[in-house]
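Pasting the structures here.
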Structure I
Amino acid sequence: MNQKRNSKHYHATSIFFHWAIFLLMAAALALIEYRGFLPKGDPDKKIILHNHMLFGQLVFVFVVLRVASRFSFGVPAALSGPRWQIWSAHAMHALLYLVMFALPITGVLFTQAGGKEVDFLGWVLPHFISPDKALRGSIKEVHEFIGNAVYYVVGLHILGALWHQFVRKDGTLRRMWFGAAK
């Protein structure tokens with residue numbers, strides 16, 4: 001590992017992926033929410049869906065790269081605190097990673113179960129699942145459930161970071177901010 005585990009800040013690469021994933025997820029969610037307000041048959045719905053899927057697939061790629069970054073550069077030592085707090089922080093991060101992987105995967109699977117191809121930057125992804133209307137509906141429900149849950153999971157993550165920063169005053173936000181990893 002290039003970065004010592006007892007460093008106070010995340011590596012610049014991890015910081016980049018953290019905020020890039022946040023922006024991509026926010027864009028994907030905003031697009032799909034906006035699409036719901038458009039009338040049926042609106043030609044913009046197809047463009048919005050395409051961009052929603054593109055951002056979702058980029059989230060998947062960036063999460064893979066972020067995990068690789070964690071292994072390559074490590075993470076700062078955990079902040080001190082009660083055992084339950086440290087456990088809940090680890091659980092929250094695990095849940096965030098689960099959501100970041102599950103949303104793009106279920107999106108691709110339910111699209112393919114609907115008999116449609118999924119393209120990524122001009123390449124057509126291989127089919128991981130055969131067309132199946134019933135399965136498509138089930139996977140879509142899971143995708144939408146996770147998509148709705150992400151608001152709460154990310155909200156809790158943000159509240160936790162703000163609580164650490166402004167109540168505990170332990171510098172949590174500086175650990176994951178640009179320029180901090182010098």
Structure II
Amino acid sequence: MAYHHGDLAAALVEAGLDLTRSGGPEALTIREVTRRVGVTPNAAYRHFPDRQALLRAVSAAIEAAMATGMAAERGLVAPRESLRAVGLGYIGFALAEPGWFAVAFFGAGDTSPESVLDSPAYLALADALDMMVHIGDLAPAARRSATWSCWSTVHGFAELALRGPLRHLDRAELWKLAEQAVDTIIAGLPRVV
């Protein structure tokens with residue numbers, strides 16, 4: 001992909017997406033991104049002061065794509081089914097795009113709880129839980145802990161499936177386990193009594 005006038009920052013992010021898709025965060029270098037776009041490394045520094053800034057921009061694009069996929073899975077369904085779709089969408093994205101998953105959650109730097117609150121994946125989860133509270137299907141006092149319990153479950157499952165003992169399972173068996181993990185955590189969320 002050669003750059004021809006226009007939005008160089010977007011072209012650099014696109015090249016970064018291309019590199020990280022299969023190679024994860026380690027594959028992203030300013031030199032390789034600019035080579036792919038057809039500009040000098042100095043041109044990249046006008047838009048991104050360093051590799052980490054470019055990696056953050058790539059990560060933001062990945063998280064937006066992930067959230068879009070998670071939202072598409074939700075459709076017009078009941079809140080618990082929506083939460084299920086969000087969880088399975090998260091795991092599905094991780095399995096389909098392991099390089100991007102690594103960039104989005106480990107490659108871009110700040111992983112503090114505060115930085116996560118702006119993440120599109122977090123917002124999709126928060127929206128599903130907020131709807132459950134709104135209709136009286138989740139106790140308001142349980143909302144905050146439910147967020148971290150749900151996220152920990154799907155993220156932990158994704159990690160076990162990508163890098164842990166579940167990585168050797170065939171896709172059908174792995175997906176059945178993913179569904180069971182998501183269903184179990186949702187079943188454990190306290191309902192309003």
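Just so you know, all these numbers are worked out from the coordinates, no wet-lab data involved. Note that the structure is predicted; figures quoted are calculated from it, not measured. Cβ atoms are built from the backbone, for glycine too; each structure is taken alone.
Calculated for structures I, II, distance in nm of label points 7 Å out along Cα→Cβ at positions 42 and 170 is largest in II. One of I, II was used to compute distance in nm of label points 7 Å out along Cα→Cβ at positions 90 and 162, and the result was 2.8. Which label is that? Structure of origin is I. Any idea which of I, II comes out highest on distance in nm of label points 7 Å out along Cα→Cβ at positions 130 and 146? Structure I gives the largest value of distance in nm of label points 7 Å out along Cα→Cβ at positions 130 and 146 among I, II. When relative contact order in percent (Cα under 8 Å, 6 or more apart) is computed across structures I, II, the figure 28 traces back to I.
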